[in-house]
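Have a look at these structures, which come just after this line.
Every read-out reported here was derived from the displayed coordinates using simple, explicitly stated rules and does not represent laboratory data. These numbers were taken from a predicted model, which means no experiment stands behind them. Cβ atoms are built from the backbone, for glycine too; each structure is taken alone.
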Structure P
């Protein structure tokens, strides 16, 4: 039996306000072919299906089109869990219908942990593996707020709640474990020591208090993790892997090798391998003076299926208003005349001028590096508001209304 582990699709994500729907469609075409060629029996998706809680209809169409396309493949079961970017109601709304095409959706934590336990049967009907399909565990699922509680006490309580949830699942699957049936634990959370990228700046907010992988119950045979966008192994006994996002979600990921993990189960053992996901477009960073940048841009050769996107960072020694105008004209002219390359992020800095942007003073980040939800979450951070899920849900609905209006215009 083969299980394909993937996560963090972030369908609907826009990189510096550039649409990525075509890129996602190409990924799903590739994923379907991989399911076929690798003879995948089960597809396991560990959270952050969508980039925002209430995605546009065009985004939902991509999602449903992919799921229905799997009917014609050898994949017998799809298991989808919700992430912190997902709305539980959005994921769960069609779950009863999706059951008819063997898609199991667990959008949010359930009242009974047993509802998260899914038996995977082989062609003979025998249980070959068990998946504990744990979605993103929100703070309200783990604890009750206590007036006057310190931040450290709050984090400790969240960690204990996460570990207790997995302990319950381990106890409920003891019979399978004792019978030699592999139990796979899915999760959407931050594990201590894992490497993050720019697209995960808010990773420590919410219930991501940094759980140590060694603290989890030992009965699981594999941890299928989502939440971090860099594919990486964070534990070896048992193996614990982030499959990472299929697309590069920020320029900090431009050198990442995107992949999916394949779990081959035989005689109660799990063999883990990975398959590289093709990059349908490159993310390119160019730095230097304006003259140097022009030279580097002129030397680029088109190699990707889609238009490559460029982060242009130009620094000149002395402030010059004329140069600012020439720079803006150059960027506009470059994007107008190029079909294979597009400058989607750009910055002109002068060494003799101190950066005043509070976003970039320490990190080199500007407001354009953050999406709308991240800016809203930073505002909540500044105000010390931790019970934020309803506020973020309302903000997401307003944001979706704005984006829908923009598309109509």
Structure Q
């Protein structure tokens, strides 16, 4: 047989997968590994989905997505982030935010184009750049600076092949939520060098005590930004697989072409459910955000009690503590915690695969605290007991 594509075989599978496979072999695991809120999705979404099924409202939609849904997305973005998009030609409904990122990169990259992003980062950024024919340029961030991106690092790696900067904030896995001033400086760099900005803002509603900065709302950013958002996190609708992309019309048209020939349209029932969530479920989102903040405060305090240095994350629903004090590397820590205490976390090494930041990968783990309170409390106590057992 002729060989498979090198652009695919040359990319390793996510570093998370091995630990999920190990966890599947351990009975009674308390999982802080999966990045999703174990929280009910909004009742309005459930009702709308059931009604759509009963009324056979399940035909293909426009390739762009249902117009009424795109109108609801535009209204929500205007209300919450002060940014305006035309639902007719500047919004595309995608099958999750991950598809949106893939479409964005494939729409703008030529072979060999370079894409800058900061690590620790969501695990798909680097591989998706490669699949689109680009070259990932990952820059390390520091726990000492709360994993905030440094615009000066961007300037140091710019070349005539640099095409785009990918930003994913609030951050998975660190919870970092940079200041508006940092983003303004990055936009300035993008303007000066005619770069695209791809902003993954799936956690934009999940911030605590700070304001989320929507990149495309900043002066000079709108015309060069592809804004990505979705329903998996703040609406607790991970399995419904709905996201959206917002950008100038020519960008959305290019993304739609790929979406049209590979996906056709996003699931109709899910679109209907997510539209109902947007229009009727603000109270549910507010309740979820308050619950996540309470869980964050409790869990981070417990990690510090265990002797694991963990600053308070400002967004998302992850803690990213340092485990350096234990003397174990992150993969050993994760594997032993799983087998000895039946608690699953994710090693930091899974989130630094392109920057070569060995120290951060070795010395941190990601814990998702978006789980029921009883599980979170028991998991925290087991982590404390585990660290104590190490002497």
query: Upon calculation of Rg and Dmax of the Cα atoms in Å, for residues 10-129 alone from the atomic coordinates, which of the structures P, Q produces 14.9, 50?
result: P
message: If log10 I(q)/I(0) by the Debye sum over Cα atoms at q = 0.09, 0.10, 0.12 Å⁻¹ computes to -0.59, -0.72, -1.01, which of P, Q did it come from?
response: P
- prompt: Thinking of P, Q, which structure, once mean count of other Cβ atoms within 10 Å over residues 50-57 is computed, gives back 11.6?
  reply: Q
- line: Computing helix-only ellipticity at 222 nm (-39500 (n - 2.57) for each DSSP H run of 4 or more, over all residues; to 500) for each of P, Q, the value -9500 comes from structure P
- prompt: So FRET efficiency 1/(1 + (r/R0)^6) of positions 42 and 258 (r between Cβ atoms, R0 = 35 Å, to 0.05), computed for just one structure, reads 0.95; which one of P, Q is that?
  reply: P
- request: Kindly point out which one of P, Q the value 25 was derived from, the read-out being relative contact order in percent (Cα under 8 Å, 6 or more apart).
  value: Q
